[in-house]
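J.: Take a look at these structures.
Read the figures in this text as sums done on the coordinates, not as results from a lab. Because the structure is predicted, anything quoted here is derived from the model rather than measured.
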Structure I
Amino acid sequence: MSENVDVVVLGAGISGLCLAHRLARAGREVLVLESTAKPGGCVHSEAKPDGFWFEMGAHTLYNSYGSLLSIVDELGLRDRMLTRRRAPFRMLVEGKLRSILSQLSLAELFVSAWHALRERKQGQTVAEYYGKLVGRQNWKRVFAPLFATVLSQPAENFPAEILFKKRPRRKDIPRSFTFAGGIQTLTDRIAAEPGITLRTNAAARALARKDGGFVVEIAGGDRVVARRLALALPAPEAAGLLAPLAPEIATILARIHVAKIESVGVVAESRHLRLPRLAGIVPVNDSFFSVVTRDVVPDQSLRAFTFHFRPGLPLDQRIDRICNVTGLSRAELAHVATHVSCLPALSLGHAGIAEEIDRYLPGSGLSITGNYFGGLAIEDCSLRSAKEANRLLAELQ
């Protein structure tokens, strides 16, 4: 079978779907090919048969996400929006839950705070920049684990300038929110839009140019012909596919590494738990990077916890660690789910890598989007995809 479309997008994560949305809204026919059984990528909302849901990947949206909120408004999803309730984070230190404040040296923080007046993020790693602002011991004891929790990977060498950007906030939107059914409500709605065709379990195997456009060969033998080709894949995957087609871009993409996260989510009845209500847990020197909970959208009888583990630990051992931290027995786990995701592991100089990629794209017929351009946040993905959609639409005129 062969299909002909305006644009084929490889990857149905948030970046690929935001790109498809912008193109479809402009009247283009878009085919999105996803190698797995479900769209969403790092957005993955798990649901029990009774409808209780929880997040296995990205878990929070903010009213500063202007580009993403424009899509939410266009899809009419405001009535599905849920405000996330406030709940504390706790640090797990030697098997005990502690407040973050209790682990800080306030004296060191006071002595180091003056660095905020002169330090700039550009050209510094997260460890260098924030280590100066909070003090070396505070960095080691508290902030290194906190940043690893945010990034789901060791944070020391990450470029400081990519994190925590100031953006205008919309006053008509809750400060932090999700949707009934989880964030995947948004990605599923985009995938079902007119003008967008989603094919799951459809991994691209080879790319070629033909008659000013592209041919994509899909696992199973199908072929897709498109005027333009967009890749919304982890950088190593995109590099592998582009090597014979655009070797210069592939070489640049191959310099971007990824971090693998193996997540396990569990659901239990509230009556079985002694843990206080929490937004999440920040571990120190543990087998997992973080725990996020469903407590911010409370349920009358159930609670959920998602542990984002370092790679390589067998599932049985991950479940044992979950039971140890939560105090639950295996018999008390009402639901267990697993999810594997990849995030870019960025280092100093990454902005130059992104600029190199962008120099090759105009006139190539190609588009590349993802969470390794402006940053890892969902809003950064949406902004990059909006930029690439505008460029593709201009070329398709």
Structure II
Amino acid sequence: MSRCPSASTLEAAPIVSETVIIVGAGQAAGQAVASLRQEGFDGRIVLVGAEPVLPYQRPPLSKAFLAGTLPLERLFLKPPAFYEQARVDTLLGVAVTELDATRRQVRLDDGRELAFDHLLLATGGRARRLDCPGADHPRLHYLRTVADVDGIRAALRPGARLVLIGGGYVGLEIAAVAAKLGLAVTVLEAAPTVLARVTCPAVARFFESVHRQAGVTIRCATTVTGIEGDASLARVVTGDGERIDADLVIAGIGLLPNVKLAQAAGLVCDNGIVVDEECRTSAPGIFSAGDCTQHPNAIYDSRLRLESVHNAIEQGKTAAAAMCGKARPYRQVPWFWSDQYDLKLQTAGLNRGYDQVVMRGSTDSRSFAAFYLRDGRLLAVDAVNRPVEFMVAKALIANRTVIAPERLADELIVAKDLAG
């Protein structure tokens, strides 16, 4: 079996074509296609996606695309012509139902069987479903795909009552869009604050205040025990027995990794498909990238499963390189972002286990940074309309920097000089 030739040997050596099958058509898959060709791979690439559209960006689904200010074609990672020029066989609206890791074959739901030399599982994740009476109510929606947005948009009309179950990134982004469109929005969050899993109380309280100023009702420490009503109206039942009428209900309560295919094929899975630093799974010739992976992170000395564009892109690059025999281990600082109203929240790192929060700037100014430390070492930052602090913090986190808290707080020190 051949390997990808280097650029210098592409013309000199005949190529025995290999086949790479990419299962999934999201950010990691789209990046892997581009990176395979950039790395010099000249074999067959088959992209298999269950959705009937080319690989697209998911973050705008709860922002500009939901608001109707971003057309579908601008969601695409690459235009249709790219896949033609890159000689990619795109099988869209088709699902892989079976993976035989030993025979290196996949079966599609239309009955076809395809053989591969290398396989990339970029299966992503699916929205976690409610587990309560009424979880099949026709006015309950989730937001993960273009089709989901299409199902929601018709109800986004001024004056409509929207109940959002979950106060994480997605829930608050939808709340911001809906509030600006004139809906009456209520957010129900089971935790004591919104964004409880990812921010400190001070940052959470800031975002709660911003949403309340925009007319959004925020109710924390509130569970949902059921959804009543018929097709004309949903009635959300809370843990204390209250019933909240809604024309539209959207649940944003997390993501589950799509590992069913990998598990059935005997691949090691543990809150995701287990991979090494080169995105290799436990089966030879099979790789995985994106939201569905559980991978090692040297910066935090732990294994992680991340749901982020950055992670999907970088793992797509790493997997493509590894398929071409090039070792480019994935060693990155995780980062995320969220757009709400006029605010851009940029988070670098993970704040798990922090013992101190240092604020730089005031929340009253709507421009500040919250630095998370443990034993003086910088773990993470939440930067709100502070792009320089975000960029500087990424470098400090990568270097496992120990830094004086008073230095981080002192705005007389220019942000780019914090590492000095």
Structure III
Amino acid sequence: MNPDAHHLWHAPRWALAVLLATLGMLGPFSIDTYIPAFAGIASSLDATPLQMQQTLSAYLFGFAFMSLFHGALSDSVGRRPVVLWGLAAFTLASMGCALSQSIGQLVFFRAVQGLTTGAGIVVSRAVVRDMFPPAQAQKVMSQITIYFGVAPAVAPMVGGVLFAHLGWHSVFWFLTLVGVVLFTANFKLLPETLHVTQRQPLEVRHLLRGYWQLGLDPRFLLLALASGIPFNGLFLYVLSAPAFLGEHLALLPTQFFWFFVLSISGIMGGAWVSGRMAGRLAPKQQIKYGFAIMLGIGLINLLANSVFKAHASWAMIPVAIFAFGWAMMVPVVTLLVLDLHPERRGMASSLQAFIGSSANGVVAGVIAPVVMHSTVALAGASLAMLFVGLLAWLGLHKKWPDIGRGV
């Protein structure tokens, strides 16, 4: 924690949470805003479905790759420069997407967007721990998760309206405007939270030693898996929304928003509960309850889809409850990751994001296309990804029972 933290931010704590959450929202906005325009982009640029999928995969893998470096750079040059340069590059990349005249150009600029959006997500986590002690940091992280949860619900609606009235180019001009607004807000408001005495040397050998230290720490790897992989049990349904909602539940595109409202309500509710538990319940107990909720509803979801034909009256509810359980435990796990190596919080956040976003890319490019046409397969794949995270947490708990024990 920065020893001068109390001098750096004088506004209410929730205001900083809002500022940091907007940085985290940039990623979901970059994915979800343009999805309603897929058909229009494909028609305009004469692109195949596979090429359109590449616009998403290029973004996700660009995000995963650069996530390795955003945090490490912020440990050396400071949090503020990495955020501002990332936002500036994102704005230019969004302009490139809007001006693209071929699918190849769009794939390229989507990859550049992915390379840049991670700066805000990765660095904002480190800023929280720079500024607050553990219990307060959990409350702020929970507030960020609540505000962050709004993005996936709002983005498709915004993108759909823009596409319907102004065409697909307007979606990326909108993201350009978002980049300008965020750059201006963070240029004026975001303080430098990394104390000068806590900066790490910007040397290749030093960086490699840091990655080696974290990569060989089984505690870090297990915590990163416990937080990142279960999210894909929810993300799988988001990626499969056109098939899940349109084919299986027979909803009209104008009715898709109900799925996002329910899912995001689950995320916001779980994050709210996590914040209320901060300082009252041991972190490992919160994680235990979150996994118990996800496991219970995951099993019920698989059983229900195996016995009954999926229907809109019930099939979306298990996904929302799963989201609740995930959001209840993920702020706690994230802080445990950051506190394993306090001198390398930025790098730890980078590697955590890399593991999670790499899993997102595999789910988007490999798993979702295979399972999206069966509700039983969707429920089974979602449960399988939860089991990966659950086994990671149980392995950590067995070997290092003291992690997460304190309130």
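J.: Given a value of 65, 53, 44 for Cα extents along the principal axes in Å, point me to the structure among I, II, III it was derived from.
T.: Corresponding structure: I.
J.: When helix-only ellipticity at 222 nm (-39500 (n - 2.57) for each DSSP H run of 4 or more, over all residues; to 500) is computed for each of I, II, III, which one produces -26000?
T.: III
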